[in-house]
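Please find the structures below.
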Structure P
Amino acid sequence: MSEFVVPAEARGQRLDQFLATQIEGISRSRVQLLLEQGSVLVDGSHPKASLRLKGGELIVVEGEPRPAPLKAIAEDIPLTVVFEDADLAVIDKPAGMMVHAGSGQNEDARSRGTLVNALLFHFKALSTTGGELRPGIVHRLDKNTSGLIIVAKNDRTHAALARLFSSRQIHKTYTALVQGHVARERGTISAAIARDPLRRTRMTTQPQENARSAISHYEVVRRLTTRFGKFTLVRVRIETGRTHQIRVHMASLGHPVVGDTLYGASGQLAEQDPLQTRSRAARRNAEPERLRLGRNFLHAAELAFTHPSTRKLLQLQAPLPVELQAFLHRLEGDPGASSTSN
């Protein structure tokens, strides 16, 4: 149990904001969960999170926040199945879909709308190796990354696929659009990756004791010069599968993936030299055109591996999603744009 007397300088603050600054290692969402559970008393009463403090109140906090247990339930969510047999399936996951349940404030937000929910509806029988929340899941893609992901239908196949991943016998190739012109036609980035100690939502290539080796091979598809700036379309083949690997590796070169604001990309692209043919007065009053993608321009485009049961080589592809094609078209379709292909 913890007790706090609200100081005078906290007058006007919301209760949840105040407690998030007073209780070490707790987020505002966790504070709100404590309040929902009735574990917080202000002068003997159960308050709302939005209560405005006056100063001098006695706050008593009992217990720890207890999130409702996550449940993986079947949902009729459309899936694009690229390959399927009795042992496994390969799905073309859209951007915006989490692979499995994550943190959140309520059961619906944490337990619905994921790839796992869709898999349970469409396939029913899935491997149990990953536990109740991750049936069938052998590897993952970031929420805002689209493309191919392998799903195991039984534990035997799950174990075999895990061995293929650990021995680097599953070949994954991504398509990415990055900011700026990448200087070299191709290259290899071999830089260990670890959790950023200062910003826990990020990964970093800065030296850390717990860093894990990571290797990415890239090649330039074409360079674009547009009125929105310079960009490079690249193919990236990864040998390892670290969290945010391509995103952090390309950012380490000074070329973040377009749309990836976590690693330094612009949230929206603005004209850098708008309409020079206009008069000076017209240019001064004109608003530059802006482009916003709303996701990362990163797509898991190709998978190649030997099927663990049939021993046949599977080479699968997923086309660039419509929203990425449209975004690329707006950049390349600009009359003032030019591109250089390899």
Structure Q
Amino acid sequence: MSNLNKSLKLNPRLFAADIEQLPTRFGYGEGLVIAGREDPNIVALCADLTDSTKTSAFKKEFPDRFVEVGIGEQNMASLASGLAAIGKIPFISSYAMFSPGRNWEQVRTTICYNNQNVKIAGAHSGVSVGPDGATHQAIEDMAITRVIPNLVVIAPCDAIEAKKATIAAAKYKGPVYIRFTREKTPVMTTEETPFEIGKAEICREGGDVSIIACGPLLYEALKAAEELSKEGIEAEVINNHTIKPLDTQAILKSIKKTGCVVTIEEHQAAGGMGSAISEFLSQNHAAPMEIIGINDRFGESGEPNELLKVFNLTSENIIDRAKKAIKRK
């Protein structure tokens, strides 16, 4: 643990067996209430999933600023755009498969084309949704959102960062998409850990390989780095919570130092964070790269940890791919 970036003030029990675990959607619920207290223009809309998305906390505290739209994600996006046009700051929430999945055209045209100040909260992203299966496992959402002009895309690593991302999104002028998880995941950061939209954080310093992660899989990246260190391989681990806009400066600096890179995300390997980084590198710096994600298949039902193993999204897979990238230097 000696190479961890102490200035980030990460969880001191980072690798403890009993590390605290919370779903990132809990952070959204908490952050939304905090943001609502700070700004009376914030309103919340939900598509019949108020409890599951944790919008219920906002509804309880600000019932006159909450709208239950029902199962109508397209209507929810259009209504939010109208509210933004008159000065409100709407947060819309559903499962990511339905928003921004089902209402993608309304997000694109009604919200982003008009550059309306709407925040889109997509819960139940990734395969770790578990037993709900492929129809509810959003593993294409970053691909379909990062291509939309004006839209910021964020994948928080844990519940605390999700809270900070929600508060930051409320203050940001313009459309923002934030993806959240259903299941409990390790809490890696603390209240003191910095968060800024568009700024990646170097969680661990190293000179042999850069491992860039987003979302809760950052924990697998950190575990992989600790195991690699036992073999004399020092990995630099980056929390790239903002997929768009990328922190190209931090990414390029790290890869120029290490000479190779591995990316890991709970998303399709095509079109997500790894693709965004490879697009940038292809025009700026040649380096061996391994992209870890879901390889052109749908999700399936199962226990969350079981599914991470089935889809090769664990620290063991990161270790193997890191060694492969190093050999390709």
Structure R
Amino acid sequence: MNGMPPRAVFSALAMAVVLIFAVRAPTAPLRSPEESLRRIDETLRRPARSPFQRERNVQTARDMIARFRTEYPGQEYRGAALLYSARCAAMLEDFALAGTLADSAIAMPLTDSRRMEAEFILGMASIRMGETARGADVLKELLARGVRHEIVPEARILLAQTLAESGDGASATALLDSVIREGRPDWAVERARLLRPGYRRIGQPATDFAARALDGSNIRLSDYAGRVVLLDFWATWCGPCRTTIPEIAQLYERYHAQGFDVIGISLDTNEEALRSFVATYRMPWQQVFEGKGSQSEIGRTYGVNVIPALFVIDRGGRIRGNELRGRPLEEMIQRLLRE
């Protein structure tokens, strides 16, 4: 370093030593384990306005979990890492992976709060994978502890839906009542109040009614005795109702010859619009039109306060299911047709 002042030479050497040690020194964790886990949790709770945004949040959380595992490889942290990995999988609806990860997390050291969350994910994943009995048992054990936790209202509603799908309306209603009594969170109370009228009717005789169908015939529900019936309360202006039409049409085509029928109860007020819609979408089942909209007498009889509202009625005229969609709906129809 010829020509450099002594002080400049010393400064350059000192900087070189600092750089060498900075490169060679191991990277230290930037925060505590709990702070790291809190940040992962916050990332997974970020609002997502689109599937792309949700996937981006999950990928960010997965990167953070990978770093967490590197920085904190101890056995006492593995359970938490598995739990948050299970949450990532559940958010992407990979329920097979979510259940496996949650099951593994439960076998590891966890705080009581995280253990309850892992059990909820395991129960939910089991139900979504068709292992209904196992999922219901896991949720029942979780709730039996009587511990206050933010996951409890969600677990109660999920278990209520599962029990209702199996025909146990009384137990499902009791769970919804417990959510309503607790009074929080708001979304859970609102959901429980919407589900309760239909679930309360499960196992009860379906109320008979007489009405005029669009084809001009007079029909009664009792005319369908001996058949499995789906009562579909809907309207042409209801977006979610329209999305159910292809599913109902497939079920009608697949099972009508075996004893399955559909009765549509339209909450429209414009009969011509309804006729045009039914013809366009080729809906071959009977449609009842009262012309009273939300004041439909049949709707009020069945406690309908939101549409679409679906009631499954067995061959003996009893309500066996409410608010079923997808695979649970088809499985119930299959089961009732075998009875």
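Please treat every number below as a calculation from the coordinates, not as lab data. Keep in mind that this is a model prediction, so the values were computed, not measured. Cβ atoms are built from the backbone, for glycine too; each structure is taken alone.
Overview of values
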| quantity | calculated |
| --- | --- |
| Comparison of P, Q, R - label where mean count of other Cβ atoms within 10 Å over residues 236-243 is highest | Q |
| Read-out helix-only ellipticity at 222 nm (-39500 (n - 2.57) for each DSSP H run of 4 or more, over all residues; to 500), computed value -5500, structure in P, Q, R | P |
| Structure from which 28.3, 109 was derived, Rg and Dmax of the Cα atoms in Å, options P, Q, R | R |
